[in-house]
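Just below sit the structures, each encoded as structure tokens.
None of the figures in this text is laboratory data; all of them are computed from the coordinates on show. Not measured: the values here are computed from a predicted model. Cβ atoms are built from the backbone, for glycine too; each structure is taken alone.
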Structure I
Amino acid sequence: MVGESRRTTLADVARHADVSLATASRVLSGRGPASDAARRRVHEAAAELGYVPDPAARALATRGGTRVAVVVGGHSAHVLNDPYVGRVVAATAEVAAAREVGVSLHWLPLHDPAELGRLVEHRGIGGVVLVNPTTTALAVVPQAMRGRVAAIGIGSRDVPSFDVDNGAGAARVVEHLLASGRRRVAMITGPPWLPCTHRAAAAYRRVVGEAGSPVRLVPGDFTAARGGTASAEVMARWPDTDAVFALGDLTALGALAALRRAGVDVPGDVAVAGFDDIDFAALSRPALTTTTNPVEDIAAGAATAVLDRRRADPSTAYPSTLVLRESS
């Protein structure tokens, strides 16, 4: 039972009902799918814990048009088209709907991080979920918004972070490739400006180093197109490569398709693995080995911290689970 020293939050209800934040939000907002059993548990938990939506949060929508902004960093506004961003927005909207709060989507230019300060000063924005944050962007979060900003990625002293443990996830994929008999594993990374790229690359370096295998890194950008060109670069530089691990399933799928077009047998000659376990990963031929990224839970955690105005842990890491399929 939650003590009376603080207000019961949606996260408390979800834990008590043994469901995800997203499911609890769908049930209490009356929007989206949930099983009858889950609905019953959530309503019982809400009643038992005395949960009521935060009046201040509800007022964001009803008395001033305030909303939660999902702000995504990137070189161009094209980053908003990334399927990952769509998943973040959908999960944030589910949590916000339970409070009758709206959600908006914005691009934060990498060359102008001060735009974040100008954006959050707008009276219509009451909270921010910051995606792809950099240390420069975090440094310009206005004092008045602290406590109302959460990051998916790195955080700061004033901005809690929520993210997948991609270092452990990447290590697990590379360990699997080595355990299956591969000895020359190349990695297609993410954009170099993203801190998550360096965590995963460091894990890759550690695992292949411990196995006595060579380090083979080429930069990526999370797109399928770059996956194709990067895999060609890998095979041109290191023709004896027998596995390619891409930090992102779209990149891995692009690499897989390009290798097969070039007459490379996957997985006979070269194994391929990705990261994220997007829906298309199971539909490729061969189906893609990958590791999970619980984006919906991560976004729900960040949005809940913003909307409940609660003090969150400085950093919350979500586990990643290896998914073995035919590509490796």
Structure II
Amino acid sequence: MLTDLIVELRQALGILHKQDIQLVSRQGQQRWSGDSEAIRLGDDCAAIPDENGYLLLAAEGMAPSLIAQEPWFAGWCSVLVNVSDIYAMGGRPIAVVDALWSQSSHQARQIWAGMQAASTRFNVPIVGGHTNTHSGYDALGVAILGRAKSLITSFDAQVGDRLMLVSNFQGKPRPNAPYCWDAATMAETETLQKHWDLLPYLAENGLCKAGKDVSMGGIIGTTLMLLETSKCGAILDLDAIPCPEGLDFRQWLLSFPSYGFLLSVHPQLVERVRACFETEGLVAEAIATIQPGHNLTLKLGSESQLFWDLQQNPLTGFTGDS
């Protein structure tokens, strides 16, 4: 059973598409800010040091298939995924800008309506961008600016840490995008804000220094990316991964959960972190242990198998080296 699952997961496009990032990672793994401090590449956002902590800068492009099938939801997600990147690093969003190409004003209005809805719900203004409604294709990219006092980064997972999955099970899959778990479009604004604010709370109170938001690579792909940048390995206990009721487990392993984070937490802080999320009705469970080396091993029952050797087979190519 575990062998079949590993074969299926290794072929998942959400994971394999992350290897496209190697086109960029081969060009160098850090840049420099104006005061000559290193800005490491490979995190959810670029963390740019400034006198008040860090400016956070990120951008996301939407899949053409999602734009074609669900233009409103694509607009919504373009803001959501950027907001998630900011909070994943312990920050708070400031504003977004967009670049929208569309074949018609009708299509553009649906996309824009989704963006506006998310902008209002997450209290993040859209302050500029570019719009073209005479394009030969539909495309959408959104960039976000945020600020963090203290960082949660992808570079600082430590051997011995427990890897915790945090998510909101009050949702459902999208009909035309089954690997998108929607736990946000129907939630109250105040509730969403409380959920998001837990991430900077952890960072600012020293409860978590390493983590990543669960992206389209799902729990498995995101775990690999976190291990790669932190230059470590892990044993992931599949039996410990909570799954929404009625959802296929394999589908959940590869889903984008709309509110989902992997947090690398010191063992002595696990219960405090768990309590922060469970108090708000969220799920928070330790699912893996950070290990020396470069391997992700999957464990199911009494059986364990190597899933990925990051030294022999890089994923994004980013290793957090300075």
Problem - Value 62, 46, 33, calculated as Cα extents along the principal axes in Å, assigned to which of I, II - result: I
Problem - Structure from which 15.5 was derived, mean count of other Cβ atoms within 10 Å over residues 8-15, options I, II - result: II
Practice task
Using mean count of other Cβ atoms within 10 Å over residues 168-175, single out the structure from I, II with the greatest value.
Solution key: I
Fill in the blank from the handout: Candidates I, II; helix-only ellipticity at 222 nm (-39500 (n - 2.57) for each DSSP H run of 4 or more, over all residues; to 500) computed = -9000; producing structure is II
Fill in the blank from the handout: Note: mean count of other Cβ atoms within 10 Å over residues 208-215 at 14.1, derived from one of structures I, II, originates from structure I
Fill in the blank from the handout: For relative contact order in percent (Cα under 8 Å, 6 or more apart), structure among I, II ranking highest is II
